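Asker: Got some structures for you, see below.
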Structure P
Amino acid sequence: MKETETGAHTRLDKWLWAARFFKTRSLAAEAVTGGKVHLNRARVKPGRGVHVGDEIKVRRGPYEWVVIVAGLGKQRGPASQAELLYKETEESKQNRQTLAEQLRAQGPREPGPKGRPSKKARREIIRFTRGRGE
């Protein structure tokens, strides 16, 4: 079936994987099921058909993409080919850039612990987790 034919479609999870929004189809399906992806402003199932011209909203972490489907990819290809499958709206680009700048301005998060805990710290962790607050 050609992409230009009317009625041509691809599964939503497969399209998200082909467009490189998610690394695997199972991650894409999990995101759709979890409500992180909306098709034409509606929550849908992973097997829903995507058509050219549909609007898809994808949320990953703090970032959100709003894209219009420009092509139907059935296989995952190089990133340059994946970019041809959609057009991101200007408002979406602007919102992501603004959010990225805000996150950068906040500075780095607090650093985690350095290396392995010492013997004393390990004993304290064990005491705490086992409930022996001595």
Structure Q
Amino acid sequence: MAAKPIPPVPRATEAEHKILQALWRRGPATVREVWAELGRDVGYTTVLKLLQIMLAKKLVRRDDTPTSHIYAAAMTEAEMQAQMVDGLIDRVFGGSAGQLVLRALAAKPVSPHELQAIRQLIAQAESRPKKP
């Protein structure tokens, strides 16, 4: 039986991503709490409108039971990153995770801590059984 394909993650704009980061940091929150978490660099009504758009895009969930609507990220940051990377690998790198890694390492400086984590992932990949 073939694996069920993972649906693509809706693309978040830069402003929507900032809201997701606020929700990942703080957890479920009202519009006012998200607005405060963002440092009030953006208007309250803008945050409300963005959350409504994000709800339609299924980037957030909303609990309508309390008097104030409570919004929460629809998936964890790690889940969103994994789905986005899978899509990027398929669309841009022809399915090659290796090409993505090579391009990423060439594009930006990497800290010693990150290099150690990369080495551990390579060791794990080398020890996995090979696919036929």
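Asker: Here P(r) over Cα pairs in 5 Å bins from 0, in percent has been calculated and equals 2, 10, 15, 16, 13, 9, 7, 7, 6, 6, 5, 2, 1, 0, 0, so which of P, Q was it run on?
Answerer: Checking each candidate, the match is P.
Asker: Just checking, which of P, Q has the largest value of distance in nm of label points 7 Å out along Cα→Cβ at positions 69 and 109?
Answerer: Q
Asker: If helix-only ellipticity at 222 nm (-39500 (n - 2.57) for each DSSP H run of 4 or more, over all residues; to 500) is calculated from each of P, Q, which structure is the one that comes out at -10500?
Answerer: For helix-only ellipticity at 222 nm (-39500 (n - 2.57) for each DSSP H run of 4 or more, over all residues; to 500), the value -10500 is produced by structure P.
Asker: Then there is this: Which one of P, Q has mean count of other Cβ atoms within 10 Å over residues 13-20, as calculated from the coordinates, equal to 16.1?
Answerer: Q
Values quoted throughout were computed directly from the atomic coordinates according to the rules given, and no laboratory measurement underlies them. Given the structure is predicted, the values throughout are model-derived calculations rather than measurements. Cβ atoms are built from the backbone, for glycine too; each structure is taken alone.
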